[in-house]
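The structures considered in this document are given below.
Any read-out appearing in this document is the output of simple, stated calculations on the displayed coordinates, not a laboratory observation. Owing to the predicted nature of the structure, the values given are computational and were not obtained by experimental measurement. Cβ atoms are built from the backbone, for glycine too; each structure is taken alone.
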Structure 1
Amino acid sequence: MIRQKLTQFMMGRYGTDDFSRFMLIAWVVVYIAEIAASRIAGSGSIIATVLWVLTIFLVIYNIFRTFSRNTSARLAENQKYLETVGRIKKFFSRMGQRRYYHFYKCPTCRQTIRVPRGHGRIEITCPKCRSHFIKKS
C-alpha cells in the first residue's frame, strides 16, 4: 500500500542518479567537517557557520533534484557531472601510463594516440584518419 503510493508519487519525477549520490557523499563529508570545526573553533565561528550553510544547501538541492519534474535539466546536470568525472579519471589513468607511453594528438583529426617510449624517432600512423607524422617516442 505505502510502496504503491510512493511509486505513484514518484511517477514523472527525476529520482536519484550519480550526481545525487556524489552530493550525498559530499554532504556527509562537509557535515563531519562542520562538526569538527564547531568543536575546534567553536559553534559560532565563521568556518563552522559556512560549513553548516553548505550542508543545508546540499541537502535541499539534493531533495529538489530528486523530486524535480524537469527531467531534461536534471539529465543535463548529471551528464555534465559524468563528463567531468570522466575527464578526471582519464587524466589519472594516463598519469599511470606516462612512464611507459607517450601520448600524441594527430595533427589532422586530433585523435589521441598512445606510443611506447624508447623507440627513437618513429613514424606514427593515425588509426582514425590514416595520416602519417613523425615524433620521438
Structure 2
Amino acid sequence: MVDKEDNNVRIDKWLWAARFFKTRSLATDAIDRGRVRIDGEPIKPARNVKINDKIVIDNGSDRWEVIVAAISGTRGPAPVARTLYFETDESIAKRENNKTARRLFPEPSMDLKGRPTKRDRRAISRINDE
C-alpha cells in the first residue's frame, strides 16, 4: 500500500489516503480555505508531500499537527493510513484537552430539541411577563 519509490504525491491526495478527509474534494476545499499548512505556510492542492514535512490540519472539529512518515497516493485500510504520519505530542495533548472540554462543558443549544412545546411556550411567556 505504501509507495516507497513514488515521491510525487499531491497533498490533497495524501490527506485523503491518510484518512483526514473522506474525499479528495473535501481535502482540496480545506487547502483552498487555508486550513492545511505545511511548515506554517499556506499551500496549494497540487503541492507535493515530502517525508518529514510538518503539516497542520484543521477539519473544523479537530486540529492535528503531524509529521509525514511515508508517502502514499492510494487509500487503504485505517491501520495502514496511520503509518503514513506521526502526530506530535503537543497535538495529542491539545486534542485530548479539547475532547475533555467538549464533554464537560456541552454547548447550551444542544439541549434544545426543535420547536418549543405548548408547555414550554407558557413557561417562556410567564418569564417574559414578569
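A compact table of results
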{"item": "Relative contact order in percent (Cα under 8 Å, 6 or more apart) - structure with the largest value, from 1, 2", "result": "2"}
{"item": "Answer label among 1, 2 for the case where helix-only ellipticity at 222 nm (-39500 (n - 2.57) for each DSSP H run of 4 or more, over all residues; to 500), calculated from the coordinates, equals -10500", "result": "2"}
{"item": "Which of 1, 2 yields 0.35 [FRET efficiency 1/(1 + (r/R0)^6) of positions 70 and 102 (r between Cβ atoms, R0 = 41 Å, to 0.05), calculated]", "result": "1"}
